[in-house]
Structure P
Amino acid sequence: MSLFKTFLKLHQGPEPLVLGNTWDVKSAQVFEAAGYRAIGISSQALSTTFGYNDGENLSFGLVLQVAKRVVETVNIPFTVDMEAGYSRSIDGIRENISKLHDAGVVGVNIEDTIPGVTRTLQSVVDFQRTLEAIAGHISRNNLGIFLNVRTDGFLLGLPNALEETLARIKAYENTGVNGIFTPCITAVDDIRQVVNATSLPINVMCMPQLPGFDELAALGVKRISMGPFLANKVYENAARLATAVISDKNFKSII
């Protein structure tokens, strides 16, 4: 079975796919060794690693370079968060997806906000057309790419986040996409309504108030991402250890 077909199947089982979100090649290897069934780049964690703020501030070329090296070193499905596509044109987004596919990537996230000083929600109609064009490109060229659509009502903290999310799911679900990602959703009833709104697999993300995996499985969630949280914790621990070396005046904290 190809890695793409394996990745598709991982969204169809009774247990949610817990995605290990990587930020470099070594972290990808760590997740694979720990038994994760699939991994994916966290755009925020990758940006932080290279000294950039999240929001397409690092180049797509760098994203592609990291993706190629990860594919070369692991044997599990690998998906890439490509934010808003690293292009403001449909042709540019399609070209970037093709490059990721050729590198061995089996999935991408694309979001309905445009990054900048503040995130801006794209109009439903405009983004719907973009998704149709992207999905059509994937289908026509027989690309093994799982197209996961991120809708950002909860991430933006909109007062009508649930209503906005449900309306956007209805607009997006018949464009040819494979899944829906709703980061920052945490309330059980909100999650239930989102899951029940579509037959597409729903992806949620690590948040302080997110229910546990068993409860999410019972709600029908099919994919759980960790976002930048594990990467942030790694760097917090590194900072603590680096401080300890200086304060202790020895290397006992790291050996």
Structure Q
Amino acid sequence: MEIVYPPVVATAKTLFRVLDMKIKIDGAEHIPAVGGAVLASNHVSYLDFIFCGLGAQPRKRLVRFMAKKSVFTHKVSGPLMRGMRHIPVDRKAGSAAFNEAERALRGGEVVGVFPEATISESFTVKGLKSGAARLSQASGVPLIPMAVWGPHRLWTKGRPKTLTKRHVPVLIKIGAPVVMPEGSTTEATTLELHRRLSELLDTAQQEYPERPSGPDETWWLPAHLGGTAPTPESVGDAARLQA
């Protein structure tokens, strides 16, 4: 029985209504009503897992997300994460998380993955880790791309939280499963996933019903659309300097 997950979903939906969030889900029909699937999303905010999970609600599916282990040991988030049967990832022992995720997929669960591994500060799709593709191939389930756009305006890396901001639009785009020729490598599948995620995200950004209202808001728009978010190149340069 699901004791923790349904009340959490209900609470989230209530908060969305209170904040009058304009949430639009496109493509939910691509998520199977039964059976396992890997749901692979871009990553622009600390709230993405909430909206990715919401994207599966029209199909009445609960998503088990793979998340870093520290979230599960936190005194507040830990009991919730464990109660919702999400999957802890210890980067020093990643095979255990992979095996647990594969078991969940073979058992008919939907597993959520953020293959960029960290939030993209450029608000474009970063290079992807191969885990989502490997999970799909190992368990024989569909690999479904998803893009979210809008939650970064509430809480993202390097910006203050504005969780009480009202009327923020959030677009959730779900694409058809990634289908590759028989014998395709994990690397080729990951490249195709990157292409599909970028395509979905570009569509969401183009369809987004709002634009920055002034210079103080241009931070949430990517540079290629005229915003002041850092370019992918500058983010990469900064990461290399810190390494």
Structure R
Amino acid sequence: MKKYDFHSHLGKTRSGDDNSAAQMVEQLSAYGIQKVGIVSLSQNSMRENNDVIWGAMQEFPDFVVGYADIDPKDPGAFDEIDRTLGDMRMNGVKFMSWKHGYNVENCPQLEPVVDAIASYGVHIQIHGGASPLCTPYIWTLLARKHPEIDFVFTHACGREFGTTCIELIRDLPNFSVETSANEEMDILREAVRVLGSERVIFGTDWPYKPTNIEVDKIYELGLTDEQLENVLYRNAERVWDTPNA
């Protein structure tokens, strides 16, 4: 069965460990992963982060799907949206309010930035959980405003907001959750039960989490073959099926 890793990273880790696109491809391939979506958050600016991803896209075009790092507070955000989604044809945008230091509930720049992204037809993924800066509610309002955009909470909002985010997006068909780094099996099973396997997307959070555990836990959810196919690759294919795919 195919496996597409919807959510991983590239660039020096928070502990200072280096990595490379070649290392990532080798290690993920060892677990049968055939494609990966990545963002970089470890450089000194969003432009530098996005250049790291662009390099990986060029080096491994059949394996790497690139996501843009966008900081809505940065005065260059709109130019970087055009550069990454237009010129570089990246396939999505990652918002990491924890990394960029803003509270999503009090960031007036966020809505116009999302409006600008909407014109490119790509998905938006949001780091959920792990910080009071990463609360889920405001994103549901933006998802209602933009039903044409696929939104994804990474880590299913963690153990902090996992159950909350599932309930918040229950009736939002354009909102899904991603599985990496959330080891709360009750939350992941609840996501499948409430949202359906069509709105739960496999990811590994490489290089931060052990790939074998992130893969194995999906098989421990008790899913049917059809549900497994949805989670492991079909949902990623659907979300990536945009003009920039």
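Taking 0.95 as the value of Rg/Rh (Cα atoms, Kirkwood Rh), for residues 57-112 alone derived from one of the structures shown (P, Q, R), identify that structure. The structure behind it is P. Of the structures labelled P, Q, R, which one yields 1.5 when distance in nm of label points 7 Å out along Cα→Cβ at positions 97 and 169 is computed from its coordinates? Traced to structure R. Tell me which of P, Q, R gives 21.8 when you compute mean count of other Cβ atoms within 10 Å over residues 1-8. For mean count of other Cβ atoms within 10 Å over residues 1-8, the value 21.8 is produced by structure R. If Kirkwood radius over Cα pairs in Å, for residues 81-136 alone is computed to be 11.7, which of P, Q, R is the source? Structure of origin is P. Out of P, Q, R, choose the structure whose coordinates give distance in nm of label points 7 Å out along Cα→Cβ at positions 105 and 233 equal to 2.6 when calculated. Label of the originating structure: P.
Where a number appears in this text, it was derived from the coordinates with a stated rule and is not lab data. Keep in mind that this is a model prediction, so the values were computed, not measured. Cβ atoms are built from the backbone, for glycine too; each structure is taken alone.
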